[in-house]
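Peer 1: Listed below are the structures to be examined.
Where a number appears in this text, it was derived from the coordinates with a stated rule and is not lab data. What you see is a predicted model; the values in this text were computed from it and never measured. Cβ atoms are built from the backbone, for glycine too; each structure is taken alone.
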Structure I
Amino acid sequence: MDDTAPPRPPDFDDPFRDRLEDLFRWRRDVRRFRPDPVDEALIDELIGLAALAPSVGNSQPWRFVTVAEPGRRDRVIADFEARNKDALSDYDGEQAKLYASLKLAGLKESPAHLAVFADTETTAGHGLGQKTMPGMLEYSVVGAVTTLWLAARARGLGMGWVSILDPDNIAEILEVETSWKLIAYLCLGYPQEQHLDPELDRAGWQKRADVSSFVVRR
């Protein structure tokens, strides 16, 4: 037997593809969580799966910070509340009223917080692919976040990506390296409810467009 032969890839059959499509469709941005704790070993497992994502030059620039200290969480929540109040001032009339009614984060309820950064000064990968598109480091981390999101959903966990935060302030709160850039602040936990459609669609903020409107052919 030739031990040097490449491994045989799995057979991704029709039933698997159907289930995979279900996973894509049922992956939702969750803001309402049950209080049930999430095992730290499960979070570590999800981080390990996220690190299977592709990265430019195999640089693996993702850096994960689990946020458990109540004081740090409280400061993150305070930052969100301040930024959200500021964002509300950008809207008027009925749209402002609708914005104020939206639940845009589950920071207080979610049992697990995870911040994901890009190490912008990593030497791994030796700069391959970054000269022409420097943003590829950050895009690589986004790919890892998406991988984590799907892996979490497949294990019954919900995830919410909170973007109404000051990245510099969050980096200061978490005391990370100055070369680390915040890409995602994530809430993880078991969802209170399950929905196939996006919450912002249900709330009347923005309908989901048909994919054909995003395709240009040349």
Structure II
Amino acid sequence: MAHLPTLSPEMKIFELVELSPSLLSIFSRLDIRLPFGDVSISEMCEREGHSVELFMMLASMHTDTTFRPQVEHLKPEMLREVIDYLRASHRYYAEQMLPHTAAHLEKILEHCDPLSQSVLRRFYGDYTSYIVDHFNEEERNIFSIIEGCTEGSDVAYNCTIFDMPHADIDDRSNDIASLIFKSLPEEAPTKLRCTMLEHIYALRDDLRRHSNVEIYLLRPLIEIYINNAR
């Protein structure tokens, strides 16, 4: 694996995006305005009212899937912003990434026989429903409970809920990729197949990052908040 340069608050926003263009999705989820001009990460965070420390953690986790925030750098006040970010991520997947991938799927199905169309539509529909249901469960059983705690309600929080089946989403993403590789008729153009696979793998990888934020950032923040409240 190529060595990843160390991110710093003094890095220019353009340099950051040039390093990893997929970081643009983070700006969208944090509702950060474009254009940036020739400003640094710290200047952008000050202008937009975001914690520069938290932004650096999110950007680092996005560019390097092995990055883990150090617990001593986490602050209880980061908790609400992380929940807002994760909620925005759910909307991003449900309203943008999943429908965008579905649109490319329909282009492929124009070249397929009725049986292949039925199988792949059903498979992708089940995949989408599973992901959205998973998000809804997190909204009900994690985010709402945490917000109740931060608002002063006496709510018992059970961290074992993070043992929810994120790996199942990963497996289902790989199953769709395998189906496109192996099961579509040769009449389906290679160019369309490749585009579809690019979207599936991009969605899978982004969902992996999403899971890492929940496990390695949200979970320790919850534990810090609860311990401080006792």
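Peer 1: One of I, II was used to compute distance in nm of label points 7 Å out along Cα→Cβ at positions 29 and 117, and the result was 3.6. Which label is that?
Peer 2: II
Peer 1: If relative contact order in percent (Cα under 8 Å, 6 or more apart) is calculated from each of I, II, which structure is the one that comes out at 34?
Peer 2: Derived from the structure labelled I.
Peer 1: A follow-up question, please. Quick one: helix-only ellipticity at 222 nm (-39500 (n - 2.57) for each DSSP H run of 4 or more, over all residues; to 500) came out at -12000 when computed from one of I, II, so which one is it?
Peer 2: Going through each structure in turn, the value belongs to I.
Peer 1: When distance in nm of label points 7 Å out along Cα→Cβ at positions 93 and 109 is calculated for each of the structures I, II, which structure yields the highest value?
Peer 2: Largest value of distance in nm of label points 7 Å out along Cα→Cβ at positions 93 and 109: I.
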